[in-house]
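What follows is calculated from the coordinates using simple rules that are stated; it is not laboratory data. Computed from a predicted structure; not experimentally measured. Cβ atoms are built from the backbone, for glycine too; each structure is taken alone.
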Structure 1
């Protein structure tokens, strides 16, 4: 499987080089919630791209294992993050592969190793999220307290503008959607409102990128970690284990809303590697590239 993925990336990468990729991460965004909420800006952003509502998280349907899977191309059995309290100094399950500092190799490391002029940024508002990622491969890291994310959106825009001539990967995350589910229950009016609030922020970012003429050569992904049921998650119900996953960009096919490919959280890293033309992948990555989404 590893040889097949590496060969496919080698054959296709020469025609798919990105100037930049913006990953929009909304924690706890269920497919059920996505269907119920109004999100005109997200709809417009991905209107010429591909979106599925049958994406599968890794198990357990818990935050840190799933975001780590997105960014490392592995499942918990491989990267070793099985709970939210994981730290580099204290964890029971060893990763299959680690870098010189003890971290499982992320897409940020792969990007920096193979494109020395590339820039990377990581914006977040849930403190534990950064723990499994080696920050030496990220140029700008910004944490915003108290479920706030507006300053990080502004910082992301500034980072993109400052690095407009370099390949860049921007991870722009907010936990406020997940906390709305925990505090008010998934599918509550407050939870739906949190999705719609995020949609407004996304629309503002896109408008500013268009004004700066930085939209057309940007790939966008919308990803999440898990859904939820009642006031929690971590189980195997479809409400927890079915989420949206969306992508748009110059080399992305316009498949619209589709179930035509298998989408899993850990495949995100393979998609990013392909977009950037990265040919050598860590041996521990078990991500599968959904080649159907590319032109």
Structure 2
């Protein structure tokens, strides 16, 4: 399929490194970006994570746009990547006589984590307009001791305007691979597609407009009892939130899913899980990134 000649081809390449003396180490970053991607000024969380907001200056994605983000983390570095605003994906199905089937917008993520490093990928939500086509691939390579936490929340249509996804489609492919002295293994391979019957079926979205997915892979092997206690704590944090929420164990982590009417509820639950994981790892509680515009407190927990 031919792509639009005026489409954006944005790229962002990041490197994180732990520097400093033994008692005052800090993760610093270097990066190179091409339009429409830009970086804002980094800050540091109490946990030591380098908080780095990514800005998409084009105001949204149209058919044919492609974004590529790579990050390399050196040993024991810690980074939190987020987005400055929600990402909009505009509809393309039926808007062109030459390509009535529409043109895809795509985002490719590649994260390479050295031993003992930690990456948190927590962008703000994605809003897929009616007849929009969006595909994201995310490949994570972990060395021994490295950990990854990633979450995504997508709204299927502008429901406040009475709009659903119509003929649009959202795809996601997440692959988390662990390298080791005895070879490698897959921590998680997760492929999802939401369109057509999957939007209305009970085993799909059941006509709900918001989907969320969170995956965490720990740096070390977890005991069955510790993992089960963590999962139980995650389930307890669903209290007071609307929607259907479930989580389950990986061999060395967990996956959580949200389906419901509220992106706020998905965000609240995922932020509470984020706080539980930080505590589980013996780290300071997370601080909502300064670019998140929320007036509420998503990190509030329930007993």
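Suppose you compute mean count of other Cβ atoms within 10 Å over residues 111-118 for every structure in 1, 2: which one lands on 22.5? Only one of 1, 2 returns 22.5 for mean count of other Cβ atoms within 10 Å over residues 111-118, namely 2.
When mean count of other Cβ atoms within 10 Å over residues 63-70 is calculated for each of structures 1, 2, structure 1 comes out greatest. When FRET efficiency 1/(1 + (r/R0)^6) of positions 31 and 231 (r between Cβ atoms, R0 = 25 Å, to 0.05) is computed for each of 1, 2, the one that comes out at 0.85 is 1.
Ranked by distance in nm of label points 7 Å out along Cα→Cβ at positions 79 and 127, structures 1, 2 are topped by 2, which has the highest value. Taking percent of Cα pairs over 33 Å apart as the criterion, the largest value within structures 1, 2 is that of 2.
Please state which of the structures 1, 2 yields 13 when relative contact order in percent (Cα under 8 Å, 6 or more apart) is computed from it. Only structure 2 yields this read-out. Kindly point out which one of 1, 2 the value -3500 was derived from, the read-out being helix-only ellipticity at 222 nm (-39500 (n - 2.57) for each DSSP H run of 4 or more, over all residues; to 500). Traced to structure 2.
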